[in-house]
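Student: Take a look at the structures listed below.
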Structure I
Amino acid sequence: MLYSFSQANYAQPELMRYFQYITEKDVVLLWQDGVLLALRDVALLENCKAPVRIVVDDVKARGLISKIPTEWLIPQSLAVELTEQVTPHFAI
């Protein structure tokens with residue numbers, strides 16, 4: 001399953017509830033303001049069982065490029081491919 005987060009204002013209990021269901025077969029995608037979760041909830045993302053991917057253009061637009069691990073960054077085109085290839089898609 002693809003879990004995509006486009007906002008940064010999730011309450012901590014809500015976010016923890018989503019992440020408890022994520023497995024190594026899933027993918028976590030942060031885009032739009034969701035990229036801010038990589039700063040606020042870095043421990044949660046580092047301990048996530050699934051690969052974490054963050055749209056680099058959204059990171060650059062917010063001036064955060066030096067603060068996000070480069071191994072998480074992907075171009076917008078790859079984010080689009082993820083939405084096509086990884087199903088179902090749970091957009092939060």
Structure II
Amino acid sequence: MTLNQFNALPEDQQLAAVYATGTYVARRWQEVYEAVLLYEMPGRFFVELTYHVDTNEVQYLFPFEAGGEDDRLGDYAMFVQLPGWLPAAE
């Protein structure tokens with residue numbers, strides 16, 4: 001499935017596709033009660049699910065391509081832990 005095909009689906013089918021075929025990559029916190037879960041999709045694009053931890057519900061999702069104008073992968077960079085044997089970046 002391509003990003004355009006994914007975007008053409010109704011939201012409930014998009015969510016089902018993420019859970020059925022997406023690969024969980026990372027989590028970041030947007031607010032104290034909002035976790036943003038990043039999934040990689042087989043069509044070489046990503047989907048963020050914004051999840052409300054108090055109500056146990058997905059609030060919305062946001063699909064995007066890496067390198068595109070809406071690329072959000074940089075938001076996850078601070079949570080990546082590199083092995084200790086790598087030299088420190090300046």
Structure III
Amino acid sequence: MNISLTPELEAFVQMQVESGLYHSQSEVIREGLRLLKRFNDHSEEYKLWLNEQIAIGLSELDNAQGLPGEGARERIRNKAQQLLKKPL
């Protein structure tokens with residue numbers, strides 16, 4: 001695989017190697033891709049959960065079983081925080 005980077009990204013990659021945290025440019029790129037995958041996986045999981053919660057909430061509203069706004073916001077915040085803390 002052959003990739004092209006902007007000069008800024010190329011300098012960033014080189015800086016990471018020079019810091020000693022990574023042994024090669026490939027290692028830096030792999031780590032970046034792992035983080036991007038983690039972000040995307042968690043984003044998708046969060047969207048699915050949020051859609052489920054919306055469906056539940058609409059059903060509860062139809063049955064006069066609504067949750068106060070602050071309670072709903074707190075549940076959403078907690079779920080987002082849980083997803084952010086998940087390991088790779």
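Student: Which one of I, II, III has helix-only ellipticity at 222 nm (-39500 (n - 2.57) for each DSSP H run of 4 or more, over all residues; to 500), as calculated from the coordinates, equal to -8500?
Tutor: I
Student: Can you say which of I, II, III returns 1.19 when Cα Rg over 2.2 N^0.38 Å is computed?
Tutor: It traces back to II.
Bear in mind these aren't lab numbers, they're just calculated from the coordinates by the rules spelled out. For clarity, every value in this text was computed on a predicted model and none was experimentally measured.
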